[in-house]
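Rule-based calculations on the coordinates, nothing more; no lab input. Since the structure is predicted, the reported quantities are computational estimates derived from the model, not experimental observations. Cβ atoms are built from the backbone, for glycine too; each structure is taken alone.
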Structure I
Amino acid sequence: MLPLLSIAVFLPLLGALLLMVLPDKSRRVAHTISIGFTGLTFLVTLAIWSRGIVPGGFAQVEEVSWIPAVGAAYRVGIDGLSLPLILLTSLLFLLSSIYSARVDKRPAVYVVLMLMLETASIGTFAALDALLFYVFFEVSLVSMYFMIVGWGYEDRQRAALMFFLYTLLGSLPLLLAILGMFLASDPYTFDMRVWIDNPPLTGIAAMLALIAMVFTFAVKIPSFPVHTWLPAAHVQAPTVGSVILAGVMLKFGTYGLIRFALQMTPEAFRTAGLVILAFGVFSAIYGAFVALAQTDLKKLIAYTSVNHMGYVVIAVAVAALSVDPKMRAIALDGATLQMISHGLVTGALFFLVGMLQDRAHTRDIGAFGGLLQNVPLLGWSFIIAAFASLGLPGLAHFPAEFQIFLATLNIQPWAIIAILAIVVTAGLYLRAIAKVFMGEPVEKWATMPDLDRRELAVIIPLTLLIILVGVAPSWLLDMIHTTTSTLSF
């Protein structure tokens, strides 16, 4: 049987290596390889999905000895938490490759970095060895750093440095926690499955490991108060950098919070659950209010990511505090679905703002007006994605947030105050839509072109998926619930 998961992990890297050795590194060759290899990777992930997963464990596991002296191995596998994120990752990278087809500034280097980043991203979600997870987790920083520095906007160097230092230094506590669990395991191993089935740390050691992991993943999510790198990185990153950062890399934090903190230190997480829940509630409300104050469309969307990721933190904390397995599953179903819906919705919004900036060379909300008459395809696409982001029923965020707030109301009713953020989010998006797309058209933008075929090829799949997940989420929830319904801690 073909090792499809390993093929999905390393196929983009193979494309990067191919481009490196080819004598012809023209824009056409570079982007053909980019679209070809990301497209093949997406097809492979669909084949992985077709093979299915198993309840209560990991499926399609592939394992090869790596550093036998310390029990480290190349171990990859999938379950209901990781498979949806792998599918999301491969889709967003394919759409990013299509969108980037006009990049003519060092196109070969750009494509190599993007393909390396895809390998690191899929590897992070697929890894079942803690040391391997950490390697993929860290390698992703390098590619994103150089993408921001090389193709970002005016203040890109400062933003890239802030991103790199925050996330690099922030990940060191995770390494200490991994080493602590390794030293406490008998026999020594980095096998995440062993640590999940039999958490190696207890008592104060487990609490210290939890604090270390929560800090690392809070930086990556990002959650208040370690979120300040995010707006600068998003605003200065190229459009594709913003899409991948929000749609994929922020999920490293929320996925890690479940996979490591919740599953490997469950008792400590339960003890600290109320504190983590409070941070989640504050992040959700804070992100919404700060987004309300923004006049830059890109920065507005960046702060709504703090808001929406706060909901995921709330759901994970509620799951840890719940003694009812059904309510715990509802919370984790909502958390995982929120990760997927956020990738789709925020990815679409960042693409659309990038397309608008390509035309107008500004993201200032006050500079626009009446654009719906000039660019109806762009306008209606933005409106649909914005309505999804504010939680409108029938669109992607609603079924996720409904489950999160249902579980929260049942387990910790006071935390339902986070629902205030939905009202604020609705207000900020309605204001942005009114100022940018409604009202009298600004004469300056009268000749602005609407979306072309390449841009429609990017936006249409995301829009359809936003509607599909909102109207019929069961195809995703069934996959997720296969795992969440069997978790016990």
Structure II
Amino acid sequence: MGLIRFAVYPAARMTDWTEVQRGYLTGADGRIFPTRIELKDNVVGCRRTSNESCKFHVAWDVAGFGRLILNTTSLPEREAPYVLAVELARGKLVQVRNQAGMWELAGMTLPAAYRPEVAAAHKFFSRAASSQDTPETATELANEALAHTCQAAEILSHAYARQALTGRQQRYPHLSTSLGCGVNSLLTGPQSDLFCAAFNAVALPIRWTSIEQQEGEYNWQLIDEQMAWAEHQRLVVRGGPLIDLGPNGLPPWLAPWENDLFNLQSFVCDFVETAIARYSGRIRWWEVAARLNTGGALTLNEESRLSLVARVLEVARQVDEEAQLIVRVDQPWGEYQARGQHRLSPLQLIDALLRSGVGLAGINLEIAVGYLPSGTPNRDLLEYSRMIDQWSLLGVPIFLTLAIPSSVTHDADSPLDLEVDPRSGRGAIGDAEQAAWIDRYLPLLLAKPAVAGVDWCHFSDADRHDFPHAGLLNADGTPKPALASLLQFRHHPPRSL
């Protein structure tokens, strides 16, 4: 096994850095290696099966930005450990300069505020790189370089979002990107009015586990009522996910069939056929499957999940030829692959479905910031831009489902064993920070031409959900500041914000 090592200064940093255990290595082509992290004193050892050069990705404190996922440049193995802060600063600076060059070649005007920050980052980095014989000093200088580089990335990303949105709005008076939200109960009165003021689309959670809790016994009452409400409000409706391949996502009564893929497919396809036929012509977008990439339902392996979803898509297409079929991908950066339990990256899985010709019309990327273990760590705007650009290479519309917590209180009633990471943002997690995340990230997401829709995970904290405390209403029905942010986006073009 290959081993690459990084020295951390000061050594005291190691005592409050649990995220280091979730660090991982990637190859030059971006694939994630199964990675084993070994800690000894102030040295982080990273083992993988290959000896080729690699990048190390890990959460690191950056002044003014909290703990961000950063990465080094591609590094070869060597006897002496690398100074981690210096290599992270080098990696971020290269990333920002490359992105600026690409956007400038594409016609973007670089903002004036960008260049002084990059110049300062270069100054501190050059001093850090030449001071590695005194690694404590090199680390301090590298941290200064990182602060300036991340600020440059922030300025650059905001400028890209403004210019891209301006260009799109000059060509099209109204953005075609839908803005929606999930609902787990029937909205009435003021809550219905608030929802319709903020959103033009709704995601109805047509979940198998809720509708057919006992084999052969269906309960469609709530979905029927929600469907009638959505049609009355003239909202664009997306239904699903019909099957959830994550933990606890399938009805428990299916367990006896988990090793019989043929009969399991029959049960799954029967439910999908029943659901789509019931609302055929009323629901245009169907989210057929969720968490295909990470799995966890029953004992289905990667190959079984892929085969099952391909078959389900075929059946759905036969039931409603006009339906637009999408699947949901969680953890779209693919960091879960570092555990060594997955052979294919999320991109490779979706590419396999597209190449099979089953009629996949889009992808829904689930981004749950700050939730463990099934969420995504904190990343900056530039990382989001790069991730969406990578997924857009598949050539199908992208939908985004967002979940950001407004509290770190553990929810014992959560259907999944999720834990909120209080270091997922710039500071403490709360109502104001949830709204600030929307203000900061949503313009960039809307600016991407490949993004066809952005949905918030669920509307109210009064409803049980995979991501507790991520609703836009408190459990008592009072609106959070995040809802006001979304109302602002709905009624004022992002260009003017």
Structure III
Amino acid sequence: MQHLNILVAQWVAPTIDYHGLAPELVVAGGLCLVLILDLFIDERKKWLLSVISSFTLLAAMIPVVTLALSDTSVRSMIGDRYVVDSFSLVMKGVFLLSGYVVVLLSSSHLEEGEYWRGEYWFLLLSSLLGMLMMTSSRDLVSIFVALELLSIPAYMLAAWRKRDPKSNEAGVKYFMLGVFASAVMLYGMSLLYGVTNSTLLVDIASQITATGGFSSVHALAVVFVIVGFAFKVSAVPFHTWAPDTYEGAPTPVTAFLSVASKAAGFVALVVLIYSAFPLVQSIWQPFIWVLSALTMTVGNVLALRQHNIVRMIAYSSISQGGFVLMPLAVAGMPGAGSSALRAVVLYMIIYAATNLGVFAVILAVSRKTRSGEVTSFGGLFSYAPTLGVLMTIFLASLAGIPPLGGWIAKFAAFQALLQSQSTWGYVLGVVGAVNSVIAFGYYGNVMREIWMRPVPDGDTTPIRTPGSLGLALGITTVATLTFGIFPGIALHFADLAEIAGAVIR
């Protein structure tokens, strides 16, 4: 008892910055409210849950804005293990706005599909909460907890249509390979803790420096951690779960996985590279270089062979992940570190807007065609000209055609490679340029169906688009056009992340 009293007397409560935690607290409160109201609201009024979910995400944006405008540039909690800086705020904004668009995509889909609505919104908000935590985590334990918080609800969302064999297959594959990836990553983290005696990222970096180099155990640990996150971002050869999961999951869930979940994996990878592994680039740099080249090439080549639009976008998403990895492949080189982070953040912002727009059009068209084939878009412009034009804009943006948002994202990625002034960067730039040309093959194929092919069944009945879906299309279209025509807007947010990420603390 005496020892216990001594421990209690010595214990000091951690300082909690509730303003810094406000976005997470708002989302946590919203998901608890959804869970409780679902028990008492009549089935005919369950649409209120989607309204609460959307307002929760918009309300969480308010503290993000106030934090960005405050005089305190960096807020550190729990012994520097949870940090709120410009980088984390930019990414929190990306996740919240992406989540809001996913809520808009899901609303009409859930109402018409007889889904379990309360549980759906609860799981979606829980996964988003994990993503918000990921942006501020600067410790191996908090990174792993955030990763599992965002992943476990996503496993269940992928298998949401439990009477559909494809949805069951999607959930099982995602779960099994996701658990395997977590095990590999956790083993790498345990090795890092064993050799550095700390889970704090900056301590890990300083311990590696203090030893005057790295051992084979360090190398193995770094590789295992990166392999774990390579599964999460569906990098080749760890991509096999993505096409089947994307095809089998409900389309709004697929949009969520392809944008928010992938971006969360990249956020964790960026934080680890810049905070924990800045001095062991000789280990991770060649590894990420190979991952980037393989991911771009394999994703593009396999996308050319797809006839299902969702599987094609799945392989497109894999390929786009390779472009995001491009700047990271040279992040350890002098002169390219901060510009690489800038390029990664810029790419994720623009990719989120464009890819969510693609899925919004797919949802709108599939309401009429009830088909996921690329040929179902035949003659779309003749009976739904607005959707035809919007799909063309989004696909052209993914291909990197000016003046749409995708061109400035690709420009920043190639610029980071050139600024490295290295053979590694130049060769990877050539690989990326070739893949940009290949990608237009399958994007152009869909455009050809929209503009040049006849309507498959001759049915030219106009498509009725629900209000929530129309709002999602409006938001993503405005973002894609604005970021392309006025690239300074997107570059401003990327520059904020670059300033914080020059040394992510």
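Observations on the structure shown:
- Value 24.9, calculated as mean projected area of the Cα convex hull in nm², assigned to which of I, II, III: III
- Computed over structures I, II, III, distance in nm of label points 7 Å out along Cα→Cβ at positions 320 and 440 reaches its largest value in I.
- Origin of the derived value 17.8, 62 (Rg and Dmax of the Cα atoms in Å, for residues 80-295 alone; candidates I, II, III): III
- Mean count of other Cβ atoms within 10 Å over residues 96-103 from the coordinates reads 25.1; which among I, II, III: III
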